Structures are given as structure tokens and as C-alpha cells.
Structure I
Amino acid sequence: MIDLQNIRQNNWAHTRASILGAGMSGMAAANLGRYVGADIFISDKNNSPEITEKLREFHHETGEHSEKILNTDLLIISPGIPDSIPIIQKCREENIPIVSEIEFASWFTESPIMALTGSNGKTTTVNLLHEMCISDGKNSLLGGNVGIPFSENVLWELTSDITGSVHVLELSSFQLEHINSFSPTIAGILNISADHMDRYADIHDYAAEKIKLADQIIESGWLVYNADDPILSKSLMDVSRSVLFSLTRKEKCHFKLNASKVYSGKEDNPDILFRLEDTKLRGFHNLQNILAAATMAHSFGISRPAIQNTITNFIPIPHRLEWIGNINNVDFFNDSKATNIAAARAAIESFDNNLILILGGQDKGTTDFRQLIPVMNGRVKAVITYGEAGSEIKNQLDAAFDPVCCDLFNNAVNLAYEQSNPGDTVLLSPACASFDQFSNYEERGDKFNLIFTKLELAL
């Protein structure tokens, strides 16, 4: 077995590593492991011809996770695989070290890391941070939960002639479950809201995986977190090397917010970072994302002009409160990424009134959709539900909004437009996962955009 406490001294030429899962992160870890000399074995429950072909260059098995996995010095887990499966329990019984792909990749880079987690807004924030680094002349490598595995970027770094890199990582709770020595220079935590309750016992169990990032920063590093989040402010208040961001408070915050601008220094003599009208990112939740990225960048030493230029020029990420267009004076907004209550709430709060709201998909647990009612009141004029969760959402919101329930997503979007009047806004912010009718939220968002185009062409 390898010694996780002395990993830098490990002889990889004499190390066996088993990898659970042949998805993007698993294959990236396999390629990195092979490059450093490890003997790689990959196990995936999918036995399709595509998977078999992908694995042909490695020792592998498909269709099951057998005890062949136990013949190893290290187990690397892909983020989608839960701890509860039997083979992981057997690894524990055999005292086999278990790590995430994020942990494994971190062993092979000396470059600084800026790592961000949270329930909502991560992708927008890390893209802002990535662009700030690039604007400042840094070789920024964006990875993690954004679709580029950390291991892939580390392997590229090892095999290229580029120096002076910085890794900007978006991290999910799944990716943080098995970290050990992973040590970012800057760690950021955006917010905590109920998510993935089908995987965690409760919100405190879920929050614990996010908050552990605060314990991982290097000695000279900084923790950046949201002082407006009640769980974070209570859990992290005693962290000494911390900088806060907030929409409401100014103490311990480098950047402050008032009604018209974000600034540093004193309000009576402000050093203006940007005026609110200068950014294309809509809604208070995006102001939080901007403040988080700017604070992390400042803490890392990114220049103020680079931070400013990014904020004013940044284009919103697709499927995140993305304006699609206007038909007959009806605006369409695609917020397919809103797969939980908190994300949907933030989207709804970005509008004043006349919303036709599309909710539905696959529920991630026993969700109380009535939590949306306070922000829906006065803003939402009609609700359309769809998919597996459609009937339950209708039942919960029936008394307040009398939703119309559709089986299919297509029908829900078309009906939303049929019920609209000039001056209205059709908002897709489903508060549910997409997996009942789509492979991911991107496919759902793309379908929404396609339906909009067809409606537009039909005029």
C-alpha cells in the first residue's frame, strides 16, 4: 500500500492503482497514472462496446466491480460513485487507501491552485476567475467539475513546455469526499443549500463535505467565503486567514457593495471596481458570484485592471439565466442549470413581475417546492410543470398558483408561450434534475433554445 502521508516519495513504477468508473475523470486519472508509471486497472459497470473500446489500452473489467479491484495499492474513485457500494467497503476492510481523482491529480503539480465549491453559482464564478487570471497574463488551467478533469490539466502541464500555470478548479461535494493532502492556495465557498439529498443524510452532512475545503488551504493561503450564508458564517467565523464577501455587510470584506457600485476602501472615498450597470450578469446571485471571484483573484494577487476588465466584458455562461430572445415582446430566459430550490429561487428573484415559470424534471430527493412561494408571490403569474416531478410540484403549489401540469418538456415550453402576453417573461428554472427526459441540464437547455427558435420561425 502507498503511504498517503508521504506521497511525494512514492515510487510509482512499483504502484498498482485501481480506478472505479471510466467516465471523464476516471480516464483522465488513468492516463495520468500511466504517465507517471503506475500499473492501472479500471473497473466500470457499463459493458457497452464503446466502454470496452475506450478501455482496451488498460487492464480492465466491465459489467461489474469485482474483487479484482482489491489487488491494488490505491483506489481512485470517480465522483459519481457513492461510498456505499460493497467494493468500497471491502477496500476499507483491506485498508486500501481511497482517494478522489482531485486528490490524485494534486500529487503531480507544484502549481498554485484556486479551488471553489458551493451549491449554486460555481461555474459562473470559476469562469470569471479563470478569465481574470488570463487577463492578468497567467497561464490559467480551468478544470474540475466544469468538464475538464483536473488530472487532464495536470498531465498537459507535465508534458508541455509551459511554466507558471495556475489551476482554477470548480469542485462538487462528490469530488471533495476523498481528499487528503489536496491543498489550494485560495479556497472559496460560495453558499450552502439543500442539494443531492439522495446522497447525503441531511444538509449538515452535505455541508460538511463542502466546508472541509476550508481545512485544506496551504499555510500562506486564504479562505474566501460568503458571509451572507448562515451555515458558512457560523461554521467558518473562527478561521483566521479568511476574507469575506457579502451583499449586506462590509467588515472583513475587501470589496463592498452599495446601491450603484462595488468598491474598496471607504464609502466616502471609494475606489470603484465597477458600477452595477457595467456588467452583463443579471441578478443578486450573480453579484455574489462576481464578488466571490473578485475577492479570490485579489487574494491571489491578480491585478485590479484584470479583475475590472473581466467583470465588464464577461458573457454569461449558457443555461445560467441566459437571455435567449424575444418573441412578440415576450422574453425567454434559459436557466436549465437551476437543478435545486436555491438556484430557482435566485433566478426568480432576478425579476420583478410577469413571470411564466417552468418547473419540473427529476426530483433529487423529497423536495418542498413550497419554499419557492415567498419569492414567487408578486413575480409569477403562471406556473407550468412537467416530467416526473410535475404532479408533485402541482400538488404543492396548487393552492397558491394553480399550475398546469404537462408530461413532456416540449409541451410545457409551448404552453408557457401560449399563456404569455406582451411584456411577460418565460423563465425555465426547473428546480429539478434533468434525467427523466434528458441526459443532462445542457441537453434540456438546448431543447428549450430549439423550441424558442421554432416558435420564432413560425411567426
Structure II
Amino acid sequence: MDSITKGKNHLAEIRRTLHLAFPVMVGQVAVFSMSFVDTVMAGRLPDKEISLAALGIGGAVWSSMLMFVLGTLMVVQPSVAQLDGAQKKREAASQTRQALWIAVTFSIPYWFLCYFSEPFLTAFRIDPAIVPTAAAYLRAMSWGAPGLCLVFLLRFFSEGTGHTRPTMIYGVAGALLNIPLNYVLMFGKFGFPALGVIGCGIATSIVLWLQFLMLLVYIRTHRHYEPFELMSRLEKPDLKEILELLKVGIPIAVAIFVEGSLFVGAALLIGRLGPVPTAAHLIAINFAALLFMIPVGLSSAISIRVGNAVGRNDHDGARYAGLIGVFLILVIQSISAALLFFFPELIVGIYTTDAVVAPLAVSLLFYAAIFQYPDGLQIVAAGALRGYKDTRRPVLYMIVAFWIIGMTLGYQLTFTREMGPAGMWIGMIAGLSVAAILMLLRFNKTSKQGGLAPAG
């Protein structure tokens, strides 16, 4: 056993970590449940195969930009955590106000990519039967992009202060609002036209802006944030400060984008196989991604714990927090893998009973069970490294793991060996496994060296 763990109160650290992680986990699951509900409702539309495929392709494009924005703004979380640990609360708020300009700027290309997606989809040789519906869905979603960027900003500020409950509140509220809005707009209830997946996109955009308003009011009125004085003024852009944030944030963004683009690329490539494989893949990846929200929440908690310890110059505590995260993720992912392995038919039945789509989706869930372990380990290790602001080397690891190994192998197995969607899933498993090994080795090295210099 690592000497750092001797004499430590493991249960106390687990409780502290889960206290931070649980609201984020619930919030992440709630946020992703919007996609889950969207998929289930799309499976009940008259043109369910086209609707599910369009939702999957549209979601992949939406996610490609989301990952970059999410990653860049994620720098707010460890920055605020380190400054809060160093008792520099007003400096933490100042950095967040500068990050606001990043959020506003990034919302513009996000909107543009989604609104004008049809030429991109056509160029990628997506099945022509899917393209018009997928493009219309993305146009509806585009109006929610600025709201989403602002949600990320406020969320990561709050989490960096050690207050993760707002993530749960806005997530659950958004999920609850999404259901009736989807019902009305997708199926044409209470006098509204039946808009199908376009209605789903409109509903999501409305929910994103309402979530931003919820977070804004919460942070403005809750006493926890008073020492930070976040909303005391609006600062002009400080190019030096913004560049410092981007120096750490861009590598995080690229790393998350590279990881996310593996799944986006897989969805787009499988889209070449036609509506049935695309729909089956969407079901399997949608449920796997729902489970993935739990390790994402844990990763955020580990980043906060590590960052706060680094800010206090407690490097032994930072390493210990990371090791506890590794232990917890192994337990959590074992439960997720068991669920996917033993109950695939039950899971698929939630989405569809189609005699063609369902069996293929069931077979893909077995692959999803396998990749729970490497996927969980790599995301937790990445969270620990973010706490150290060690973000540059992991980018190289992810490029090698996800694209040089994962995507190359997946493409070869899918199209050259003609294994269909199963080939792409094997490629994803390989890429995630390599990423997990490299990220864990990097965490071990960084934490033993005491990490990088604390903020401030």
C-alpha cells in the first residue's frame, strides 16, 4: 500500500468525496436523462427509425462542440478550488468574471455550427434519409447554445467553491421541465403542432435558458457565495487573465473534445450503415452514457478535492484524494457493468420493441459492460490531474489512445473486416483502455512530485 494512505481515515475521506460527488452525480444523471427521455419519446414517433437516427446524428454534432466549450470552461472549477483553498475568494470571483467573456465568445461558433449543420452532414455521407431531420433538429437546438455556455460557467464556479448542490437542483428541475415540453411539442398537444424531433430541440433550448436563470438567481441570493462577491461588478476583458485561463482550459477542452469526438466519430461512421445499425447504436451508447454521468460526477469531486488541497499546499492530501477516487470508481463501475451484462433485454425494452433494432442493441450492451472499467478509470484520473492543473500531457495521451488506436481499430473492424457496429465498439474499448493506463501513470507521477505550483 502507498505510504500516503497509512494512518488516514479512509471512511472520512470517502464521505467527504461522496458529499461533493453525489449532487454532481444526481445533476449529471438528471441532465443526461433529458437525452434519455428524448430518445425514448423519439422511439414512439411514427417514423421512429428516422427519428432515432436523426436524434443520434444530431446529438453527435451537438456534443462535438459541447465537449470543447465544456472543457474550456472547466478550468474555472480547479482555478476557483485552488484560490478558495488559498483563501483568495475575491480573486476566484475575478477569474470567473473573466471566464464569462470566454463563455460568450464560444457561444457564437456553437450556434453557427448547429444552425448550419446540413452541409456538414451531407459531406460526411450520412444516409440521405436522415440528413434533413437531423439538420432541422440541430437548428432548433442552436438557440440553446448560449444558455448552455452560461450554465457551464456558473456551474463550475459553484463547484469550485465546494458547493455542488446547485448542479443537482438545476439538473433535476431541467429534467422535469423537459418531459412536458417534449410531450407537447413532439406529439402536438394542447393545440400545438406535432413537430417530432424538431419539437424535442425546441424544448431543450427552452430548458437550457431556464436552467441558466435558476443558477443565476441561486448564486445571487445564497449566502454561501457572499464572500466571493461574484456579481458585484462586470469587469472588462483582461486579455492577460483570459489567456492564462485558456492556457489551462484549452488543453482540457482538447482532451475532452478528443474523447468525445471518438464517440461522435463512431456515431457518424455507424450512420453510414443505415437507420437500423444507427438506431441500435444510439440505444446502447445512450444508456452507457447515462451511466457515465456517475463517474463524471465523481471526477468533478476529485478535481475539487485535489485542487483545494493543492491550494493549501497539502500535496499528500491531494494524492490521497486521487487514490480514493480510483477506489470508488472501481466499485461504481462494477455495479454498472453488472447491470449492463445481466439485464440488456430489459434496458433495450425501455427504448424500443422493434424486432430488428432490439436484438442488435442488446448485443452492443455487452460491449458497453466491458468498457465501464477503462472509461471510469480514465475520467477519474483526468479529474485528479485537472485539480493539479496538469492538463497538457493528457491531451497527447488521449489523441494517441482515442484516435490513433481506438478510431483506427474501430474503422478497420467495422468496414474492412465488416463486423458492423460491434467493430466500432471494440475499437472504443481499446482506446479507452490505453487512455486509462496512461492517465493513471501520469497521475502517479504528478502526485508523487507534488504536482504543479498552486494558484495565486
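Here is how the numbers come out for the structure above:
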{"item": "Structure responsible for 2.8, with distance in nm of label points 7 Å out along Cα→Cβ at positions 10 and 74 calculated and labels I, II on offer", "result": "II"}
{"item": "Origin of the derived value 23 (relative contact order in percent (Cα under 8 Å, 6 or more apart); candidates I, II)", "result": "II"}
{"item": "Given 5, 21, 32, 27, 12, 3, 0 for P(r) over Cα pairs in 10 Å bins from 0, in percent, calculated: source structure among I, II", "result": "II"}
{"item": "Distance in nm of label points 7 Å out along Cα→Cβ at positions 306 and 410 - structure with the largest value, from I, II", "result": "I"}
{"item": "Origin of the derived value 17.0 (mean count of other Cβ atoms within 10 Å over residues 298-305; candidates I, II)", "result": "I"}
{"item": "Value -26500, calculated as helix-only ellipticity at 222 nm (-39500 (n - 2.57) for each DSSP H run of 4 or more, over all residues; to 500), assigned to which of I, II", "result": "II"}
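Computed from the coordinates by the stated procedures, all read-outs in this text should not be read as laboratory data. Every value quoted in this text rests on a predicted model; they were computed, and no experiment measured them. Cβ atoms are built from the backbone, for glycine too; each structure is taken alone.
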